[in-house]
Structure P
Amino acid sequence: MRSQTILFVGIVSLCSAKEYYDKLDRYLIACHTTDFVCFKRQYKALRDNVLLGNNILNIDYYDPYYFKYGNSGTCIKLSGLEESELVGISMDGAVGLFGLTLELPLRVQQVYNDTKLCAEPEREFTSVQTHNGSLKKFKGNATIQAIYPYEIRKKKGVIHMVLEEEDLEVILDIPHLIDYDMNNTEQLAVYNLSEWAYDILQHIDAAKSFALPYTSQYRTLAERVSIERLLLLYPEEEYTDVKFNFSDSYHFP
């Protein structure tokens, strides 16, 4: 009877392992070092199925950034990373640096402070009092560049890219709209919202508060998934000396 029980447990374990890897295969796309288009598809699959949270890989679910909006009884919600696109990727084994550049719609939205715990802003709002009227929202753009120092290590026969804490540069693009016609009611309203959004963003460290909680998910991914499942080598290549650099038209200074 005991041997039957052990056999049954063994079969369940094997099935669980198979189910685990079958689920991984649904969203892990491996790309050759010369295929930028594939890297873009890979990022989108990782964004939707891993970087925003994944129970299988024990990766926490990502939340937009909420911070307190003075004494108004409302908070500011920053989001858009859920829609981010890969516009640059690089890897240099000689110096051990891996880089990602992302572009995304930056959504600045005022929300009621009734169900979500809001963080304190880096710089306190001093003149915002009890909220009246419609909640405000504005859509701009953002570009995020994350550079991770890394080492290639073999763990139990499996090769991993071990990422260290990233260096982040974040550009938040809220247009000034100085050419708008202030006598046009619609254009004036958009101008005022743009100025409001710009002022809001002066109260936070965007790299630390907005970008880092998301880009750090990539470090967790690298711990959970071997580099062999994401990066395909040609016969003459080694993971320790891979070098490539792809980018769309945007370049950081």
Structure Q
Amino acid sequence: MDPWRILLIGAIVAGVVMLLVPGAEEIPGLEGGVQIEEGTYAWERAGQWAGDEAFTLWLVDSGYRVDSTAQGGNGETTASLVLDPGWNPIYYREKGEAQVSVRITEGKPRITLGSGLFQQEITLAALPPFAILGADAVGPWLAVYRYLQAHARTAQAEVTAVRSGRRTVAPLIGYPPEEVGLLVGERMLPAERYRVQLGESEVWLYGQGELLLAIDSPSEGLVVYLKEVLPDGLRIAP
């Protein structure tokens, strides 16, 4: 084949590939910031250790960012959630066995699966306000807890939960908290407990001040607790 024709075909193919491959998204707050909190959550399923997840909370130009890295039986999963000052999600990305991202665009969640030529995009029909829940990371629940602190102290608050792994949405309703005691060794730690209705499932969030201490999801047999504060796990005082 004529060399010039080969070069022309190559240029055309390269141009088509450049059109098909999306450029890097510019997300405010996805990098940098001032660190304001960090810790490690332990996962337990059916009473057995299932992994650890280190998280860092950052103050960024857009509001906040929660970064987390989970290590467990499914390998390593990294996640970043960017939020506005009112703890409303702007963008979420998660990388593990698969890659998924969620961006709130024109008031609707757009889910992107995969990358490059193989990525798929789905826009879900849903109404704000939103909460984004990770597929294999619990870090985003920190934002849910902070949102409920601001909006559900005296009356129930409802948001649309975007389940990134399932590519679906579900109503998430948080109810005003009740006071509980958590056992740490021989002493009792005062805390608050929020009951959350997530679709057909019930989830309990335990916290003290702005700190999310534990998550209990009975339907999934999952308990998550902050190792630095609850080294013996989630134990509720009678």
Assign the value 23, calculated as relative contact order in percent (Cα under 8 Å, 6 or more apart), to the correct structure from P, Q. P
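Out of P, Q, which one gives 1.9 for distance in nm of label points 7 Å out along Cα→Cβ at positions 119 and 223 as computed from the coordinates? Spell out each step's value before the answer.
On the way: P: 1.9; Q: 4.0.
Clearly, the read-out refers to P.
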Out of P, Q, which one gives 0.95 for FRET efficiency 1/(1 + (r/R0)^6) of positions 31 and 159 (r between Cβ atoms, R0 = 25 Å, to 0.05) as computed from the coordinates? P
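Match the computed value -4000 of helix-only ellipticity at 222 nm (-39500 (n - 2.57) for each DSSP H run of 4 or more, over all residues; to 500) to one of the structures P, Q, and report its label.
Working: P: -9000; Q: -4000.
For helix-only ellipticity at 222 nm (-39500 (n - 2.57) for each DSSP H run of 4 or more, over all residues; to 500), the value -4000 is produced by structure Q.
Of the structures labelled P, Q, one was used to calculate semi-axes √(5λ) of the Cα gyration tensor in Å, giving 39, 19, 16. Name it.
On the way: P: 41, 25, 15; Q: 39, 19, 16.
The value was obtained from structure Q.
Each value in this text was obtained by applying a stated rule to the coordinates, not by laboratory testing. Please read all numbers here as calculations on a predicted model, not as lab measurements. Cβ atoms are built from the backbone, for glycine too; each structure is taken alone.
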